[in-house]
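I've put the structures underneath this note.
Any read-out appearing in this document is the output of simple, stated calculations on the displayed coordinates, not a laboratory observation. Remember, it's a predicted structure, so these values are computed and weren't measured experimentally. Cβ atoms are built from the backbone, for glycine too; each structure is taken alone.
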Structure P
Amino acid sequence: MKSRKPSIPYIIWMVVFTMIPIVMIAFTAFTDKDGNFSLEPFTKAFFYTDVFTKSLWIAFISTVICLLLAYPLAYFITKMKKSTQNTVIMLLMIPMWMNFLLRIYAWVTILQQNGPLDKALSILGIHGTYYGNSSAVILGMVYEFLPFMVLPIYTVMSKIDSSLIEAAQDLGSNNFAVFKKVIFPLSIPGVISGITLVFVPSASTFLVAQYLGGTDDIMIGDIIDKIFWTDQNTGSAISLILMVFIFVFLIIMNFFGDEEAIA
């Protein structure tokens with residue numbers, strides 16, 4: 001009985017701040033404004049299929065870019081001295097101490113017309129639009145969520161037993177073979193965690209697209225944010241659909257993680 005007591009605060013927290021809000025959203029999604037059962041909110045929600053698809057696509061691209069940047073970065077960090085590793089990790093964490101919205105405003109200043117980036121590239125004869133498009137949204141996503149990809153991969157890589165690498169080298173494996181047969185397979189759990197931590201918030205965020213995107217770059221999070229003030233039923237239906245999709249995504253990620261653990 002005593003062993004269950006530490007879990008009581010966690011259970012209370014989950015019920016009050018997770019289960020009850022989900023039940024309230026589900027109830028609102030399946031009712032009309034008068035509180036009667038209705039599927040009309042879901043009918044209206046499917047009007048935003050294109051926005052939903054685009055949001056998932058942008059989240060997917062952002063996650064892939066984060067992975068391509070974070071994996072080699074995490075690998076090189078593990079090769080540094082311990083003191084240097086701590087310094088680099090701290091540098092990655094420092095921007096996260098600043099308010100999310102302030103970091104987005106900073107990118108607005110950098111990317112806007114006649115901003116620092118535009119002026120610097122103009123000197124080199126390069127002209128273009130760096131603000132108010134999907135590329136700016138993806139850049140903002142990568143900047144915001146890159147640490148969430150680096151840290152899990154770095155944590156897993158740093159715990160790889162060096163004797164396994166030495167054994168592979170003693171058996172004649174070159175650096176590429178060691179990476180392919182030892183380091184990469186053992187780092188998969190960190191990759192899965194990183195993908196989950198980046199894709200889930202990227203798919204549901206709304207501030208990045210509002211401030212860095214154009215009129216055609218609205219994401220599903222923006223739709224929920226705007227429509228909820230006038231039509232809570234439809235907003236709840238959209239939220240519930242997104243929640244179910246994310247839940248399925250988490251199940252798939254956990255499945256791959258379990259398969260890797262068994263292997």
Structure Q
Amino acid sequence: MKKNNSLLLSTPYIIWMLLFTLIPLGVVAFYAFTDPATGEFTLENMNALSAYLPVLWESIYYALISALICLLLGYPVAYYIAHRTPAVQKFLHMLVMLPMCMSFLLRTLAWVGLLQDTGLINRFLDWIGIGALPLIRTPGAVILGMVYNYLPYMILPLYSTIVKIDGRLIEAAEDLGCNGVQTFGRVVLPLSTPGIFTGITMVFVPAVSTFYISQKLGGTDTVLIGDVIERLFKQGQNQNLGAALSLVLMALVFVCTDIMNRFGGSSDEEGGVIV
């Protein structure tokens with residue numbers, strides 16, 4: 001009876017996953033391995049992917065740099081929030097979540113207004129005598145847009161992990177003669193490893209597939225794999241090739257998720273202590 005109730009309760013989720021996950025994945029795989037003219041099975045789309053390897057590697061590079069910057073910025077923020085009082089934690093948590101309540105497109109366009117040649121930043125630089133700088137249409141602007149948009153995805157899992165660390169372990173390390181740096185390196189950092197892996201994955205996955213940020217903040221030379229896929233589908237150049245690229249991108253996402261599950265630990269784990 002209990003098993004039947006569990007199956008009944010999970011039925012809506014199974015139907016949802018079937019309609020909006022498995023079937024779309026099957027459609028993408030079908031188009032990736034068929035000829036656009038005849039509809040017959042072919043490997044030409046997969047063989048043509050070698051021409052886009054430089055773009056894929058560049059997308060991975062941008063996503064990794066953005067994830068590392070988010071880690072460097074997000075860890076101190078998450079650590080600070082986790083060591084405040086519960087009331088302050090709720091307020092700071094709300095501030096981290098607040099930008100995510102705004103449209104992703106609007107957040108990116110806001111940076112366009114700030115970084116453009118006649119934007120607020122360059123106007124200020126002109127006013128203090130430095131002069132306008134090429135802030136937009138650069139790789140740095142693309143990375144800045146990724147970091148700004150995906151930084152909450154790093155802070156939240158780090159905060160969730162750090163706040164669970166047992167304070168008695170830190171007290172024990174201090175009683176055994178560890179200073180602040182040693183306590184952080186031997187206790188806090190290892191115990192927060194699951195949050196680090198989860199945060200890196202949650203930033204890397206959307207960053208590697210983004211296209212709007214690179215289009216608005218990047219130059220003509222900044223073309224990421226998401227831009228190529230969007231162009232192939234939107235302009236109707238070769239949707240089957242776009243499906244093949246999407247399939248490779250999905251495989252990369254699955255690999256990242258598997259790495260997170262293997263090394264990030266479960267929600268109940270808190271890592272280990274380096275002795």
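So distance in nm of label points 7 Å out along Cα→Cβ at positions 30 and 214, computed for just one structure, reads 2.9; which one of P, Q is that?
Details: P: 4.2; Q: 2.9.
The structure behind it is Q.
Taking mean count of other Cβ atoms within 10 Å over residues 54-61 as the measure, the highest value among P, Q is held by P. Calculated for structures P, Q, distance in nm of label points 7 Å out along Cα→Cβ at positions 14 and 222 is largest in Q. In this comparison of P, Q, the computed figure 22.3, 73 for Rg and Dmax of the Cα atoms in Å is attributed to P. When distance in nm of label points 7 Å out along Cα→Cβ at positions 62 and 150 is calculated for each of the structures P, Q, the largest result comes from P.
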